[in-house]
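Every number here is computed from the coordinates shown, using simple stated rules; none is lab data. In this text, all values refer to a predicted model and were calculated from it rather than measured experimentally. Cβ atoms are built from the backbone, for glycine too; each structure is taken alone.
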Structure 1
């Protein structure tokens, strides 16, 4: 099972909205690298749901509930989308500042390519973020 971080601006689509909807199509990705990550996602992969632009924090854990397919919002049919569903909120949101201050997270893909809306997370990075989310 792989793990990923997905970003959304809360005013466009928030964690609370995903909880209400129960499932959504993760679409609108138009970056080639992010599209490759979407294509690599498999059923059951875990996702950190990160609020970007406002909030700037990991706020929940979701999962891939439907593997990639052609993004219905892409008129040219070149980019993928996946279906995601919520698993649970994190106990304490993990802010961008907290992640950047944590030396064990210095190599995160998110920090190397910050504009990407999808990035891989290693198991070690996942464990550190879960530790921070538990408020420890």
Structure 2
């Protein structure tokens, strides 16, 4: 099962990436001699656009084969049988094992996927706080 991002979150990154790209081209076309710092706008644009395409390709979380995995470059992977406690704090889920803690930001999860995630977490026989 894949838990996806909200469309609003993805579209935010796309809009800002395109906005900074347009700003870069306006600066380059309207200035006689662009400053080296003007090229920073294309870097910012590339970061937003790459984040958009990454989020579009890879979902926020994956739950399969007995593992829950956060799909980010340095995301954590937790075995579902190792989970000792699930805590709901400020709308987020904090999943704890003996050694690891995974915080799931529910503000960026699609509402349909959020109910699927809640159902999967309810299936686990662990302590809820």
Structure 3
């Protein structure tokens, strides 16, 4: 696929991650794998595409964290409580970033590997040459 489709495929993978994360443990692996498989990249590029998908999946998490800090600051009217909640949210975002982006990159590698083994650019399935 063209490089212009990279962002589209990463968005699809981010949506897969966001939806599956409510039900499936280690869901970022699936999102990264979908991204790399749709991109049809070699494993090295698959890792980058999966990581991009993970970064895009972090956007809702960051917005949720900012909303939490805003609500704590609004309802407590205590600068110390707001500062503590900000530190907790930043720490959660760092740990969440490592989790989501790391697993998405792993999924990107696996998706690119699966594409090399079973997919072709012509029809999406590989013909078995061994028969």
Inset, instruction - Of the structures 1, 2, 3, report the one carrying the highest value of distance in nm of label points 7 Å out along Cα→Cβ at positions 66 and 98. - result: 1
Inset, instruction - Taking -14500 as the value of helix-only ellipticity at 222 nm (-39500 (n - 2.57) for each DSSP H run of 4 or more, over all residues; to 500) derived from one of the structures shown (1, 2, 3), identify that structure. - result: 2
Legend entry - Which of 1, 2, 3 leads on percent of Cα pairs over 27 Å apart, largest value: 2
Legend entry - Given 4.2 for distance in nm of label points 7 Å out along Cα→Cβ at positions 18 and 82, calculated: source structure among 1, 2, 3: 2
Legend entry - relative contact order in percent (Cα under 8 Å, 6 or more apart) derived as 26 - corresponding label from 1, 2, 3: 2
